[in-house]
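Each structure below is given as structure tokens.
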Structure P
Amino acid sequence: MKSHVIHHLVKSEDLNHHGTLFAGRMAEWFVEASFVAAASQYGKPEGIVCLKVHGFRFFKPVHNGSIILIDSKVVLTGRTSITVYASVVDEKTGDLLVDGFITFVSVDEDGNKVLHGLPTPEAADAKEAAIVAQAKELK
């Protein structure tokens with residue numbers, strides 16, 4: 001599975017009233033990184049839209065000055081759907097901060113679903129196979 005990696009520096013304007021990364025900002029970055037993976041795989045960014053965010057969860061707070069790495073990859077495809085898994089880690093510590101899945105749908109210029117013709121990527125190891133199994137359970 002091909003990884004798409006994006007880095008972000010957490011700045012003061014990204015923080016909430018607790019002084020940690022605002023969940024809305026993380027969600028924005030998370031969706032954007034996942035879109036990059038799906039659009040790169042599909043080849044037509046204008047031809048996909050976000051359908052659903054699944055299980056977006058925080059494991060640890062993210063602090064000001066942190067550099068985070070968002071690794072996203074297409075893990076499952078249907079006839080019109082493209083499901084991406086993304087994980088966010090602290091670049092310095094390697095700690096998992098956030099993970100989840102996002103499903104995109106391929107559409108025509110009128111917004112109607114269309115077949116995308118993409119194969120499901122093959123898992124390279126047991127960890128990727130477990131992620132694919134999770135993706136298959138999503139509703």
Structure Q
Amino acid sequence: MGEVTDFSRESFKWFTTIPTRWIDMDIYGHVNNVQYYSYFDTAIAQHLIEVGKLDPNTAEIVGLVVETSCTFRKSIGFPANVNAGIRVVRVGTSSVRYEIGLFIDDDPEPAANGYFVHVYVNKETQKPTEIPSPRLHAINELKV
């Protein structure tokens with residue numbers, strides 16, 4: 001599957017809203033760069049919990065982030081609502097590549113975009129394993 005280069009709001013399949021917090025800010029008056037990764041992680045986790053029936057407290061198989069990247073396009077401030085859109089561009093037996101767009105309020109262009117690669121592992125052994133069916137179904141709904 002080729003790399004998707006359209007990062008417009010319409011190119012993402014599922015959204016959640018994450019309000020910025022005062023603590024997210026840095027000395028330069030905008031959200032600190034590490035928080036963008038937190039927003040990525042929050043959006044994906046929220047989708048897996050709401051749609052993929054993930055219970056992070058009891059799941060025996062979990063997705064671990066093994067690769068991530070972020071392209072910063074605009075500063076995000078406080079207060080603001082970050083609308084995090086996600087889509088899936090690649091699914092393997094035990095891995096998935098999500099792409100994420102972070103949009104400020106109703107802005108059609110992203111403040112940032114990036115990706116996360118999850119590898120699903122048995123929580124106890126830490127060995128890669130197949131993506132569980134409920135999660136796989138939720139993930140496949142996000143494919144572009």
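Can you rank P, Q by Cα Rg over 2.2 N^0.38 Å, for residues 23-70 alone and just name the one with the largest value?
Working: P: 1.33; Q: 1.43.
Once Cα Rg over 2.2 N^0.38 Å, for residues 23-70 alone is worked out for each structure, Q has the highest.
When Cα Rg over 2.2 N^0.38 Å, for residues 63-118 alone is computed for each of P, Q, which one produces 1.25?
Working: P: 1.52; Q: 1.25.
This figure was derived from Q.
If relative contact order in percent (Cα under 8 Å, 6 or more apart) computes to 27, which of P, Q did it come from?
Working: P: 27; Q: 31.
Going through each structure in turn, the value belongs to P.
Taking distance in nm of label points 7 Å out along Cα→Cβ at positions 87 and 111 as the quantity of interest, name the structure among P, Q where it is greatest. Walk me through the intermediate numbers first.
Numbers: P: 3.6; Q: 2.1.
Top value of distance in nm of label points 7 Å out along Cα→Cβ at positions 87 and 111 goes to structure P.
P, Q: which one has FRET efficiency 1/(1 + (r/R0)^6) of positions 31 and 127 (r between Cβ atoms, R0 = 41 Å, to 0.05), as calculated, at 0.70?
Value 0.70 for FRET efficiency 1/(1 + (r/R0)^6) of positions 31 and 127 (r between Cβ atoms, R0 = 41 Å, to 0.05) corresponds to Q out of P, Q.
One of P, Q was used to calculate helix-only ellipticity at 222 nm (-39500 (n - 2.57) for each DSSP H run of 4 or more, over all residues; to 500), giving -7500; which?
Numbers: P: -7500; Q: -5500.
It must be structure P, since only it matches.
All of the numbers you see were taken from the coordinates with simple rules; none came from a lab. Owing to the predicted nature of the structure, the values given are computational and were not obtained by experimental measurement. Cβ atoms are built from the backbone, for glycine too; each structure is taken alone.
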